[in-house]
Structures are given as structure tokens and as C-alpha cells.
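Listed after this line are the structures, all set down as C-alpha cells.
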Structure I
Amino acid sequence: MTMLSTRTLLGLSAAAGVLAAAAPAAAQEEGGGDIIVTAQRNNQTKVTGGGDVGVFGTKAAEDIPFNIRSYNEALILNQQPDSLGEVLENDPTVRTALGFGIAGEVFVIRGFDLSSDDVGFDGLYGITPRQIVAPELVSSVQVINGASAFLNGAAPGGSGIGGSVNILPKKAERDVTRATLGYTSDAHFSGAIDVARRFGANDEWGLRLNASGRRGDIAIDDEFHSSYVLGATLDYNSGPLRAALNLNYQRLNQKNWRGQVGIGAVVPRVPDADTNYSQPWSQILTKDYFGTFSVEYDVSDEAMLYAKVGARDGREDQTTASITILDPVTGAATGSGSYVPREDNNESATTGIRIKLAGGGVSHEINAGVAVNWQLNRNAYDFSATNYATNLYDPVVAPAPTPGGFVGGDLDNVFPIGRSRLSSVFVSDTLGFWDDRILLTAGLRLQEIKTTSYSYFGGARTGGYKESAATPVLGLVIKPVEGLSLYANRIEGLVAGSTAPVTIGDGLGNDIPVLNGGAVLSPVKSKQYEVGGKLNFGRFNAGAALFQIDKPNSFVDPVTLIYGNYGVQRNRGLEITLDGEPVDGLRIISGLTFNDAKLRRTAGGLNEGKDAIGVPDVLANANVEWDIPFLPALTLVGRVVYTGKQPVTADNALELDSWTRFDLGARYVALVGDTPLTLRFNVDNVADKRYWATAYNAFSAFGARLLQGGPRTFKLSASVEF
């Protein structure tokens, strides 16, 4: 952003504040203060400790033996995020990276990856758009820390060992008609309309319609984003029956998008925060149609039947420009291009029953059901045969690569490359003692993973996989006094087994055959142990959790030359969270995470005991909102995000420096007649700090890759509620 445009934006913001300042004063004199107070209350950014806990349904924080947080719709509206990752920047236990060669976000929770493919939508896998989710469609973002193979089933994308994310669609909770206009530097403009109504004799029907459009360059030089979304939810709630139908359309386009940077034996200095080392011809265009239908029926006061189905049809056309540094001092680099079209057709369904019983001083909550997830992936690829020269610090615009390099599949008519089916049956019982002040949960999910792969060259079947596994859960909650909840759990994660390579290198340029090359390993189960506590002071909440997760790693034994799950990564850590409103008008979302992620039983003992790549030792967040007492229409906002040092290579010879980012903002409510007008002004990365944000990448076999943090970004919006 130029100095002139910065001054102009600040001047416009100040002018808007001055023009609006008189409105609240006049409104107070005319009795309009209640409208402003209500608008401020509806705008409050909040996080709650409960939420949708998979098969257990919606639960309060004090009743579940897990660490869960839910971020509300007002937070999303106020912070004007461009993606789901920007919402999760508020979470002190989560950091965001990118997938290998794509713009798809990867969320690192407890030191393990959760790919964008495995983000749940209304409790179902495979329904969320694969790479990026438009936040305008979301009413709540829920984070469950820790393994969740019992709670939600195995994630079809093979991630989620350290935690899961579930997003909920918007529903008509109250009548609202809201129009919003927005601006993000450098030249990104947006508009949205959101309408919700309850109707019927007893407001049993609800309809929520929301649409938005965003278009223009963002703060990274010449990076263009556009987003067009449409969402609708029709729900019914009367007597014993509740049902909801949600339908969505999302079209996203990112041009000249800045991806990761491949490096060698040295971490290069960080370029200017807004430097774009991509290419104008790089582009990701995605189109998704997705939705869910759910129904619940109370058979009696003690029993409920439920069912939910969902589907997604998605198309991606991705042209990637990636660079690898050749000289870390001068920034000389080589670049390459690729084109990858992809289509996904996914369906998901679950049904079950919840029964509550009591007798002999013991209560029971029994859950039982089945779940199935189907996924069909069609794709192809064209990797450029030649590279181009560029520079990290002084990027060079190169011509688009000539099509027809290294090609697989049909670029014009993609055909199936992979199918999967994940099915499971589950049952659990939560026993309550001492008036439910002691809750003991035991459950078991029997899961089957079936996958089929097809050749890019002709589409013939090349492999298959069908294995089963049982994933149990044990949980204990003790509530000794009002407001205090102590808990412990033992739960597992589950991912499909990997495929053995045919050969491995001996380090001297020779390929050595792997004795079980091509074999597919059984499903991999991780084990988590966790103890923690939750404290509710009435005005705010505090929580602490100690955890240990052991995840098997696969490699070829250098002695036997057999591929297997011989290794282990053990992550141990402490999470502390604090949120709420300790005094009137002051709201806090904060927390601190310590993580000790170690490699154990590595191939040949190499790197034994080293820290895992891309896992910071410390994370800290603090988000503060303050309603100014002498001007109640004004709210000041501040946020600090800290990420500790993190290894870049498996031998820990390279590491990224710790970094701290500061964000500031303000929110102001005025009246236009009797209509509240909310003005928002945010600045992310106020100091325009340049930093390498993360070295996390699940595809580290391709070499170390770094993701740069975003530049200073100005965001301005105005919302009117009719």
C-alpha cells in the first residue's frame, strides 16, 4: 500500500467516525440508546467452551472430558476474515500452514496437521469445500483439541490426529436484515446481504438467506482474490420434531497467489511483507455446491432419533507457480509451474439414537448409531518440463509454461483416480453419579476403511485397501464444586495405512528394492492421554489441559528393507485458555500452549530425540475488546499473536525465529434514524512485520518449505441492520 493510499484510508475512517459521533448523542436524548446497546451486544465477539461433540451431540463445557471452543458469528463479522484460517488466528492452540503445492489451508493442532479436506461441516466429513472456506457462510467455528476417531470417525483425508474443526452453517436464530459493505487493502471491495426470519404460528419455521461478493487485490503485491457465495437454511422446530435443510454455493478465484518457498541448507532472510514471488499466470479457481439435511425426533422425553446426510460436488482448476531458493544471500531462485484440474463428488450420512435412563442413583446417556462417508476424486496433472529463473527479493515475471510437460490423466475430461468409503458403527454410555457430578464415559467405534486407486494412464485399477479397526474412548468428568470441572480422557486417532515404496535410495545414487514394496499397511492408530480442568467464574472461563499423543510413523527399516510402522512421534504439551468478560465492557480471548514434540524410534536411529518439524515450542494469543465507558457506542480492539521457535529440518540444524504480530481495530455504532449502523476498522500486522510464519509441511520429503506471514492489511466495513 502506498503512503498516499494509507493516509487517504485513515482520513476517510476518521471522517466517518466524526460524522457518526453526533448520532449516538442525539439518539440518547431521543431514547435511542437502547438500540445502540442492543446492537453492541449483538456485535460482541465471544468464544464458548461447549459445542457439537460428535456423537454426543451439543454439550456444555463442564459436562465433556475434552477441550473444545466455539467462535461465534459476531467474531467472523467483526474481524472480516478472508478464510477459515484467519478465524482460527484467534485460537491459542492452532496455527495455519498451507498444503503442498496448493492454497488449501492446513491447521496445526497439538503439533499434528488437520488438512482443509478434513474440516467437518455440520458434523459431517467431505462436505466442506476442499481448499478454502468462505467465512460468510459460517455461524460458528468449533475446535476440539485432541484425537477424535470415536467422536467423528476417521477423517477421510488422513489427518486430524491432533484435533478437529467443525463449522456450522447459519440459521435463523433471530429476525435480522443486514447489509454490509467492506474494503480491504489494497483494492479489495465486498458487499453482503444477510436475511433471517422466524415465522409460523409459534415461530416454528426459520429461513436464513445470505449472499456475498468480494473482489480485488489484497495487501500482497498484485495478488487478486474474488469470492461469490450464496447460502440458504430452512429449519423447522415444533414439538418433538426438528429438521433443517442447508444449501450453499461457493465460487473462489485467486490469481498470482503467493505460496510456500522451498529452501536449501540455509533459512533465507525474509522478503518485504508484501513481496509477491508468484507469477501472474498462477490461479486457483474453485466451484462448490454443498449442503446438508438433518432431522431429530423425540420419541419420548428420554429418547431421541436423529439422522443427517450431506453432499458436495466440487471443481478445481489450479495453475501453480512455486519457487525454490538457490542462493539464500542474493535470493536467486528457480521456479516451476503446474496445472492440476480436479473434481470431487462426496456424500456423507449418519444416523443414531440417544437414550437417557436413570435408576438406583445412576443416570445413563446411551448413544448408538452408524456413519458412512463416500468420496470420489477425479484429477489430472501437467507439470512443466522447464523451469524459469526468478529472485525471492526481486521477483521476475516469467512466461507461462508451455503445456504438455509431464502429463498424467485427461486434462480436458478428468476421470476417477481414487475412491474411498469409510463406514462405522458406534456405541457409548455415559454414567452419571452423585447427581451427575461424576460422569464416566465409555465407548467403542468399529470402523472400516476401503480405498481404491486408479492409474493416471488409462484409468485401470492399480490398488485397493480394505481394513478395519476399533477405536475406543474413555472419559471422566468430576465436578466437585459449582463452577469447577476436572476431566481425563483416553482416546485414539485413526488414519488409513500408507503404501510401501518400491525402492529407496542408498545415499550413493543407487536404488535398493523394498522387500514389501507396494504393500499397504493397516490403519494407523494414535493414542492420546489427557487430563485437565475447567473453571467458570461466572463472568469468564479458564481451562488447562495436559496431553500426550503418540503417533506411529512409517519408514523402511535399513536392515531388513521392509516398510512398516516402526517410528513414533510423541507430542506432550500444556494448554491454558482464558476467555470471558471479567468486568463490564472488557472481553478477553486468550491462551498459552507449550508443546514438546519429539521423534522417537527413527529410521536407523537417525534424528532420534529431535524436535518434530514445524511444531513451535510455545504459542500465545490475546484478543481484547473494550467498550469505552464514556462513549458506549465505541469499542476498541487489540490482538497479539506469538509463535515460538520451530525446527525446519529433521536434524534440527535449521530453525525459524519466534515471531510476534500485533493487530488493532475499532468498532462504532451509530444510528441512521432508528436503524443501527456499525462501522469497523481493523489493521492486521500493524508494524508490517516480515516473518516466516511456519515450516510445517506434511510433505517434508520434498524438502523444507516455508510460508511467509501476511503484510499489514487495512480492513474497513459498514453494516446496517434494518
Structure II
Amino acid sequence: MAVLIALSAVIMITVYVITKDSMAREAESRYEGIILHANEKIRGVLSDVYVAAINNVNIIERDIDDPDKLQAHLERMVSQNMYMSSCRLIFEPDVYPEKGHEFEICAWRDSGEMVRGRQMNENHPDFQIHSWYKDAFKSSEGDWTPPYFDREASRQLTTTYATHIHDRSGRKVGMLGADVSLEWLRQRHQRVDAENHERFEKGFKEQSYSFIIDNDGSYLIHPDESRVLKKKFQEITAQSPDTLDDVVARKMLQGESGSCRLQNDGIDSWIFYSFVKYAEWTVVIVVPEAIIYHNGNMLAAIILAVLFIGLAIVYMLCHHFIKKSMRPLRRFVVAAGRVAKGQFDVQLPEVKSREIDALRSAFKDMQISLTDYEKATASKAAMEQELKIASDIQQQMLPKVYPPFPERTDIDIYGEVVTAKMVGGDLFDFFIRNERLYFCIGDVAGKGAPAALVMAMAHSMFRSASMAYASPKLIIEYINRSVCEGNDSCMFVTFFIGVLDLANGRLLYTNAGHEPPVLVREGYTRFLYVDNNIPLGLKSDWEYTEQKAFIDRGTTLLLYTDGHTEAETVSSEQYGRSRMRQEASRLAHRRLDSRSFIKAIQQAEQTFVGDTPQGDDISLLAINYKGKTDMKHYHRGFSLVNEVQEVSALAVFMRSVCEDMHFNELTTAGVNIAIEEAVVNVINYAYPKGSRANILLEVMADEEKITFKLCDDGMPFDPTSVKNKDVAQPIEKSNVGGLGIYLIRHYMDSISYQRIDGQNVLTMTKNL
């Protein structure tokens, strides 16, 4: 119980930290998305106006000799571009002498959305030389002007894309200016800030706000209108004692994007900023830290409280039931061991467990029969009759009703035990608790009654321990300690325990010297990689390892004892694992139910050995995991060993996932390349040469994206820290390596890396 409490405390702390951090990252991502969307909107608007200006230069130069036609071109440009507030043609002196020394044509959109135009010369009372004109005329190419207040057309804060106009001889004769009023941008920022306050920041005293600065730090958009074009961001930060905001200001002026935690007006805040290309502006949003961490703190506190209450309940229940049930069971194990040594008159203790009571009755009958046999040399037939009773009771302890869960459609199970004698030492069992399938298979060293006693004890221990623990490691260590107590006959048991989460196919398992199960699926069949722990009953303090894998839907997990693979022909040739695997692979294409699958496996082995008598107990258990296809909560997984030949099985799995997502051929190819590159990198570089380990690929999807989480316990390596490979560089000049990571970044919309509990966790996301 102390271990349980300690582990639960670690889990509670971990859940608290992870939940709080995850919610904070989600909030940060939300505000980063807001400024990125604003960035893209600004770039899109400026790009539209830029393209409109460039596309009309040739048209204007075509009619350059007729100034009266140019007015219509400008009015058309304004009417066709909703974000172009006005445009103008400003000519050098005396280009059109008949129009006057100075000449300008202008078109603009008035407050009623009507496009108007006019021509001006030096005699016009509103005519003036624009502040940006001379600098733009001297430049070699067109560019955006710094924002200024347009007093002639829009009478709003404006930026202009200015490009040269040439006459038919190629001489620069003037400038075409396409104006963008920033009033729409100011209104958009006010609307987005208001939406954020309404949706995410109700009840907070301090709220987020956004603003935009120019490349020299001047405020272009700000909730405080007194700062616009009158103050600079670096001037404001210079007044703060915090030097961190000065660093952020320098980064903004250098055209960088990012985020930082700092104090803003005495409030701990996060500032997110994104540099806008072309315009050389920076979009900024300032969010109080209390808003970022609020949801995470609330959810983490609730989870912590629920876990604490659950731990208290588990402690009380486990303490009561384990203490109550284990004491008489241990006394019975000791008595059963003495019976196995020939002390047939030993008094068996009373037990209240229904399963153990049935076993006690069987042993009591065996005691009477064996005592009578020893005293009166009873006939062999009488002994066989008693063994028949024990065999019947032993068979009653094993699952015998099939299908065992007729109401479920996500699992199909069937198993059989064929003993070499009337009673044997093979066992298997399974049950469902809390939407998890607990199952086991074991093989006691030896045959006959002694093996049956140990088998019955191990079976009962599995049931009892599985009610107290959810971890196969803890279950098997408890059974091992119990088997070691009073094991004077030095018998041992090979054992395999698995806990299958029926919601997502996640399998936790621990192996104690047993044969590795076989994963059977159409397209690939392979052995599940298991650690070589010692069998039960040899060393009470042995620490067993717990492993993890994924059972994909449509996969059958075949468990067996060595009596099946070591079955021999008359010439002592064994059936072997290889033949069993080949037969399982052949049957996978027939898509049989579990009962038919086991019967076919048995028939193949019997055909091979012929009439040779059975030399060892044989147990077979097939678990066909069908899973659930819920596209709203899509969750699948795949496990493979760090060997290159496993990649072909991965391809079969990925093809199935892409079919579920209805990807086209191009997207399927891209996703397959990205996942294969990530997995092959782990296989080739994460582990020392010659070592074996499990690699797990978990797939989750919702209506917006599909996420691939790749986990391995190899050497730490962060692929996101690797610089992108320059694929445009000639091959002979390119460095070796980096192409796989480039492909992952190219075909996935986002990737992230974490090192969690000694594991590399690479998360790759593809937007749907």
C-alpha cells in the first residue's frame, strides 16, 4: 500500500503539472494564432493592392500620351479593389505643359462608397507636393511608404505603394501611388480584442489588447489613440525598470517574431509578436499571465481533487479485501504443498472464496482417494476416477462459456486447454474490469496433480491480484511472491499477463519466461517482443518489467504454451514457432472468428504430428480485438520492433489509417513518407547496434486534424532542433543527412518533441 500511495502521489503531481502546462500551451497557441491570422490578413491586403498597382502600370504607360484617359484607369483600380482607398498619378514638372507646370490625377472612394476622381495642378487650392514622392521617385524600384495621414483623399492613416511610370522613350515621368487606409485594420483590431474579451476573458480585471508598430517603433494601431504616430514602442519600454522589454523591442525592430513573458504596466504578462513582411510592421498582442494560466489551474485542481478522493477509496477497499482474502489463501497454498509431497491426511484450512472452495473440495476428494489407495492399494480405476473429478473441477475453473461477452462487439475470445494427463499444469483466464481486458496464460513445469495444484493456486492469485492492481507488473510480482512462499517442491510457472484497454487497443503486458504471443493480421504476422524475465516461483524479490504495445483493430493476439510448438513427430521433429507463425499468417486472410481460428491452428499441429501421443499440456488462447470505428474520437495504435523489416508492416497499418481518413493518393503518399522517415530514423539511430526494443505509434484524430505520436525509449534526440536542409543546393555541395527531417516538416503541418519519463515523444500533426 505504501508503494501504491507513493506511485499515486507521483501520478497526481505529474497529472497536475502536465494538465496545467498543457492548458497554458493551448492558451498561448490561441493568442499566437490570433496574431498570425492578423499577419496573414495584412499581407493579403497589401499583396492585393501591390498586384493591382503592378498590373496597371503597363495599361497606364500605354495611354501615357493622353492624360485624359488616365483618370478612368485610376477610378477602375479603386472600384475593383475594396482595400484600395485611393490612388493617384503624380507627374514630374512640365510632362503635360497644356495641363500646367505641376499635374496630378487622383481617384478615391468617398464615405458613401462612391468612386470619385479629379485632376489637379499648381493652380488647385488643395494641390501640394507629397512628403513621400521625392524619395520614392529617386528609388530604383517600387516600395511601400511609411504610414502617414492622408489629408487629401481618405483623411485617414494611410500607407501607399509607389511605383514608377515611364513615357514611351523609357524615361521616368512620374509615380503611381496605390493607397491603403489603415482604418479597416484599426476596426479589425478593436473587433478581435472585443471578441477575445467576450469569449476568453470575462471576469478578469486586466484584459488583453493588441497593437501594431512600424519598423522604427512608431505605433500605427493602439487602443490609446494618443500614441498613434506620436510615440514609439521603445520609448515606452525604456520607462520600465524591466530590461527584458527592451530586448523584446530590439527584436521587433530587427524583424523577428516570437513571444516572451515580462511585466507590462506592473502586470505579469505574455507578449506575442509577429513580423509582417513587405510592410515591415510588427503585430503585437499583450495577454495578462492570469488569463494564460487560469483554465489550467482550475482543471488541474479539479483533477487533483478527484485523484486524491479516488486514491483514498482504493486504499480502503484494497486494504480491506486483500487482507481478508489473502490470509486463508496462503494457508491453503502451504497445505496444498504438503499434499503434493504425499501428506494426504493434512487438514485443509477453511476458505470462503467460491473458486478456492471448489478447489478445496477437489483436493479433499483427492486426499480421501489417495489415502484409501495408499492403505488398501485401491485399484487404478478408482484413482483415475478421482483424477477425473479433479480434472472436471480444474476445467470448471477455466473459462468455458463462449462467447464470454456476447453483448460486446469489440472483442472476440476463445481458448482451450488439452492436458497430457487427466489433470495438467496449463492455464489461461480472462475477465473485463473498468473497460480493460485482463488476461493471462501460464504453464507449470511438470504435469499431473502437482502441476494442477500450482496451476490452481496461480489461477486464483491472478483473479485476486487483478482485482487490486491494474498493472500487470504488480499483478505478476504479487503472484510470484505467493508462489515462492511454501514452494518446497521448487516448482515454477512460466506466465504471461496482459491488460488491454478496449477503448484504444493499448496493451500493457509482463512476461515471466513464457512463449512470446503472436500478433496476427491480414498483411503481416509477427511475434510480440517480450523481455526475458524469469518464471514465477524461483526468486521472490525479482523485479519484473512492464512493456507496452498497441493492438490495432482487426488484429488477433494468439497466446500458447510450449506444448503446442514442441509437439513432435515420430522422428522427433518439432512443430516449432516458424510453422505456427506461417499457419497463423495463412489463416489471417480467411478472417475467421476466434473459435474457428483456434480449431484451425490445432488441426494444423495435429496433422503435422500425426498419431504421435501428446507429450505435454497444450493451451491456446485467441483474442481478436475488433475495436470501435468512431471518427469523432478516432484512436488507433501500432507497435513494432526496431528492425528495418518491420517497416513493411508499418506501411500496411498506415494505408489503413489513410483509408479511414479518406486521403487522396498524394496526401497518402506524403503522410506515409513522413511517418516512415520518422520511424526509420528511430530504428537506425535511437538504439545501440544489436539491441531490441518496442517502438509505439499512436494515431488520434478529430474533425480538424490527425495526430501521430511516435514513442521510443532510445537515446535522447530532438529532431525539431535540426535546421532545415537546403534542398535547392546541388547534391555535390549538400551535406549528408537531414533530408528525412526535411520531409517530415514538409508533409506535416506541425511537429513537436518532448522527452517524457525516459522516452522520446515525437508528435506530428496533419490538418484535415
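Among the shown structures I, II, from which was the value 19.9 of mean count of other Cβ atoms within 10 Å over residues 465-472 calculated?
Here the read-out was taken from II.
Using the calculated result 19.8, 66 for Rg and Dmax of the Cα atoms in Å, for residues 433-696 alone, pick out the matching structure from I, II.
Only structure II yields this read-out.
If we compute Cα Rg over 2.2 N^0.38 Å for structures I, II, which one ends up with the highest value?
Largest value of Cα Rg over 2.2 N^0.38 Å: II.
Could you figure out which one of I, II the value 8.2 for distance in nm of label points 7 Å out along Cα→Cβ at positions 177 and 577 was computed from?
The read-out comes from structure II.
To which of I, II does the computed value 12 (relative contact order in percent (Cα under 8 Å, 6 or more apart)) belong?
It must be structure I, since only it matches.
Given that helix-only ellipticity at 222 nm (-39500 (n - 2.57) for each DSSP H run of 4 or more, over all residues; to 500), derived from a single structure, equals -2000, which label among I, II identifies that structure?
I
All of the numbers you see were taken from the coordinates with simple rules; none came from a lab. All values reported here derive from a predicted model rather than from experimental measurement. Cβ atoms are built from the backbone, for glycine too; each structure is taken alone.
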